[in-house]
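Below you'll find the structures, each written out as C-alpha cells.
Every number in this text was worked out from the coordinates using simple rules, so none of it is lab data. This one's a predicted model, so the numbers in the text were calculated from it and none came from an experiment. Cβ atoms are built from the backbone, for glycine too; each structure is taken alone.
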Structure P
Amino acid sequence: MMKSMMHAATRKMERMFGYDATYIHEVIDTSEAAGFKFMLSQLVGQHRQGVSKDAWFAAKLAAALSEDCGPCTQLCVDMAVRAGVSPQKMASLVRGDIDAAGDDAAFGYRYGMAVATNSPTSLDLVEQAGKRYGDKGRVSLALVVAATRVYPALKRGLGHGAACAKIEVANQSIAVKRAA
C-alpha cells in the first residue's frame with residue numbers, strides 16, 4: 001500500500017515536470033523503508049520562509065549546478081518557472097550572466113554556489129543572507145542548498161547519472177555556464 005502511494009506520488013511529479021525519476025522508483029522498490037525516509041526528506045528542500053522566491057530558487061539552481069548540468073538542473077529551472085520566477089531570470093543564471101537576473105536572484109545564486117562548493121566567500125555570504133533575510137531566510141537558503149544537492153548525488157550513487165545537456169528555458173536552449 002505505502003509502496004504504491006510513493007510510486008504514485010513520484011509518477012505525478014514525473015508527469016508534472018517531464019522528469020525521469022527512475023532512480024526514486026528504484027529506491028522505493030529496493031526498500032520501502034528507504035523510499036519512505038527519502039520521501040520524508042524531500043520536505044526539507046521545500047521549506048521557504050523569510051526569503052524571496054527569486055533568491056531561494058536561484059540558490060536551488062546554483063546547488064543543482066554544483067553537482068549536475070543535466071536533468072536535475074532542468075528540473076530546478078522548471079520548478080522555478082512554474083512557481084512564478086521569471087524565465088528570463090533563470091535563463092540569465094543558466095548562461096552565467098548572474099547580475100542580469102536581478103539583485104535577489106544574483107545574491108541567491110552566489111550564496112548557493114558558494115555554500116555548495118565550500119567557497120572561501122561562503123561565510124561572508126551567509127552573514128549577508130542573515131542581514132538581508134533574517135534567520136528564517138538564512139535557514140531556508142541553507143536547507144534548499146543542502147537538500148538540492150542530494151538528488152544528483154543519489155542518482156550518481158545508483159548509477160543513473162546523466163551527461164550534461166543544454167537547459168531549456170522559455171523556448172531557448174542554453175548551454176550551462178558556471179559563473180566565476
Structure Q
Amino acid sequence: MKAVVIDTNVILAAKGMSEQAWPECVIACQERLDEIIEGTEKVVIDDKWIILREYMNYLEDDEPPTVERSGGYFLEWFIRNYENQEQCVQVHITPTADETSFEELPDAFQDFDSDDKKFIAVAVVYENVHQQKATLLQSVDSQWYGSREIFVENGLIVEFICEDNIQHLHKRREERQRSKTS
C-alpha cells in the first residue's frame with residue numbers, strides 16, 4: 001500500500017481555512033483527503049505525535065463533520081484511526097538538542113521553515129525503515145514549490161495538489177524578493 005505524509009496546510013485548505021488557497025484548491029484538497037479516507041494510502045506520522053498534535057490544533061469541537069467530507073471530516077477520521085496500522089504508520093524521528101530540527105533531516109533542508117521539517121524527516125525515516133517512499137502532500141506552501149529540485153536531489157517525492165495555485169504563489173514570492181533586493 002502506498003504511503004503519504006500530509007502537510008497540515010492540505011488539511012487547512014480542505015477546511016477552507018487557508019486564505020491563499022483558491023476555491024479549486026479547496027476542492028482538490030478535499031478530494032485528495034477523501035481518497036486517503038477510502039483506504040488507498042496509509043498516512044505516515046511520527047511516533048512522538050508532533051504531527052498528530054499539530055493536526056489536533058485544527059479540530060473544531062463545535063462543528064460536526066459534514067456529509068461532503070471536508071478537511072474537518074478527515075481530521076475526525078484520522079483521530080479515530082491513527083493507531084490503526086491499516087490506516088497509519090508511525091515512525092521514530094529524533095529532535096535535535098535545540099529542538100529546531102531533526103537528526104534525520106537531510107542537510108539540504110536545514111534552512112526550511114521549522115514547522116515543515118517534521119514532515120520531511122518523517123518521509124526520510126519511512127523510506128529508510130520500510131524501503132518504500134512516502135509521498136509528501138503539499139497544497140500552498142510556495143517555499144516547497146521553489147525547492148522542487150532539492151526534493152528531487154534528496155530522493156523525496158512531493159505531490160503539489162494545487163499546482164496552478166502554488167505556482168502563482170511562488171511567482172509572487174519571487175517577485176517580492178526581487179523587489180526587496182532592487
Item to check | Label whose coordinates, when distance in nm of label points 7 Å out along Cα→Cβ at positions 17 and 33 is calculated, return 0.9 (choices P, Q) | outcome: Q
Next on the checklist: Matching task: 29 is the computed value of relative contact order in percent (Cα under 8 Å, 6 or more apart). Pick the structure from P, Q.
Outcome noted: P
Checklist entry - If mean count of other Cβ atoms within 10 Å over residues 25-32 comes out at 16.0 when worked out from the coordinates, which of P, Q was used? => result P
Checklist outcome for this item: Calculated from one of P, Q, helix-only ellipticity at 222 nm (-39500 (n - 2.57) for each DSSP H run of 4 or more, over all residues; to 500) reads -22500, and the structure in question is P
Checklist outcome for this item: Re FRET efficiency 1/(1 + (r/R0)^6) of positions 9 and 89 (r between Cβ atoms, R0 = 30 Å, to 0.05): value 0.90 computed from one entry in P, Q; matching entry is structure Q
Checklist outcome for this item: Comparing FRET efficiency 1/(1 + (r/R0)^6) of positions 1 and 57 (r between Cβ atoms, R0 = 30 Å, to 0.05) across structures P, Q, the largest value goes to Q
Next on the checklist: To test your reading of the models, identify which of P, Q gives 50, 37, 29 for Cα extents along the principal axes in Å when calculated.
Outcome noted: Q
